[in-house]
1. Tell me which structure, out of I, II, gives 41, 32, 19 once Cα extents along the principal axes in Å, for residues 112-215 alone is calculated.
2. Match the computed value 17.5 of mean count of other Cβ atoms within 10 Å over residues 24-31 to one of the structures I, II, and report its label.
3. Tell me which of I, II gives 4.4 when you compute distance in nm of label points 7 Å out along Cα→Cβ at positions 64 and 120.
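Derivation of every value follows stated rules applied to the coordinates shown; laboratory data play no part. All values derive from a computational prediction rather than experimental measurement. Cβ atoms are built from the backbone, for glycine too; each structure is taken alone.
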Structure I
Amino acid sequence: MNVHIFVPCYIDRFFPQTAQNMVTVLQRCGCTVHYHPAQTCCAQPAFNAGFVETAAAVAQKFINDFEDDLNNDPIVCPSASCTGFVRNYFTGLLPNVEAANCVSGRITEFSEFLVNHLKITNVGASFNATATYHHSCSALRECGIKTEPLALLEQVAGLTLLPLPDFEVCCGFGGTFSVKYEPVSVAMAAAKVNAALQNPEVQYLISADMSCLMHLRGYVEAQNIKLQTLHLADVLAMQE
């Protein structure tokens, strides 16, 4: 299957290995992966900050980058946050509703693409570790993704996956929320990390949203806590 990938701007800048690992997994699953080098951002940061006109311009660029694909191939993204924004907001943000619908209807988050489109849960990964999983708000509420990442992780050889208490509670990132309301955001991060550490065997906190992990990693490192964070794609690419 031919697939196009959209790499969120923060992953492109700070965590490029996660995008590379996503490509590794997609290719292992038989996909031919295409990447448009001119792609930038989904427009969510500008929109959430209140700059609607700027967001519309960035969203239009996104449409321009992907609408020329006449085969209507899936657009796979390693972020429910970006996926949810394109899927749920582009139609109301852009004047060309038909073009917006065409592209927003093609975008799919990485785990839901593997499980729901390719019908694959075992990607041949192996990782000897004990971990728990953080469900991002965007995955649960914007995209309706809940069981897909767990189905994939349950098939990782050597991985012990333990439940995370209060898994539907936000980690505190929320994009600009973490900047505007830093004390609240940090307190929410602390609660999420403490929930993960209720089981002392947990070594890794895994999520399909790197924005959440970026926030939680900052708290973990600041507090010198022995808990590592990994994106789902990073785990699925492993073959120890």
Structure II
Amino acid sequence: MKLSIVMPVYNEGEVIDKTTRSVESSVKIPHELLIIYDMDEDTTVPQVLKLQKKFPNVKLVKNIYGRGALNALKTGLKKARGEAVCVMMADLTDDPKVLNKMVEKFDQGYDLAAASRYMKGGRQIGGPLVKQIMSRVAGISLHYLVGLPTYDATNSFRLYSRKFLDKTKIESNGGFELALELTVKAHFGGYKVTEVPTIWTYLAKESRFYMRKWIPKYLKWYFWAIGKKLTGYPKVI
């Protein structure tokens, strides 16, 4: 199995059919699509069971670490069988066609390919302005301050090599800050990191991102990266 797509869900019953069909029509590489859910009552589950009749590579995987986004991501990364593992959201904010370009980077030897909203050719459509500014400032500042090879350090839409994942301990304890943790650890661990442009589209729905709760968790890895740069870092693979 070359590619695994990890997709955490929470009551995505209304959109998962469209999302799955979009992924299956857009991604040209043989792959498995892992739908990670917390509870049997999730509205996503019955829709996926129907989709499996047409798309046998779509798999339902129950969260094995306990409820929540972080545990769903950890479950997906552990259960994925692919040489390359991509995390993407279920609500079509991410463009699945970009995955083909990310896999091209993997084939060129990169261990992490970031879908970037802030590089040339990328952009974000809509979304809360404050959150957008903070994300952009974090990514661009880390690019220039510590040499991070992407302008978008926080977008969860990422492709990782199995080699990198197997050798990297996950320390995040919140949720989607995991993308930032893995990106800075890949860079400072001597793995090859790159980016491809993406267009991220905000969908008007209830947000599960609460600034007061999540910002400190992102800042932990932001300052971790700066600390590594200031103190010097041995690159070990």
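1. Structure I accounts for this read-out.
2. Numbers: I: 17.5; II: 14.4.
Source structure for this number: I.
3. The read-out was computed on structure II.
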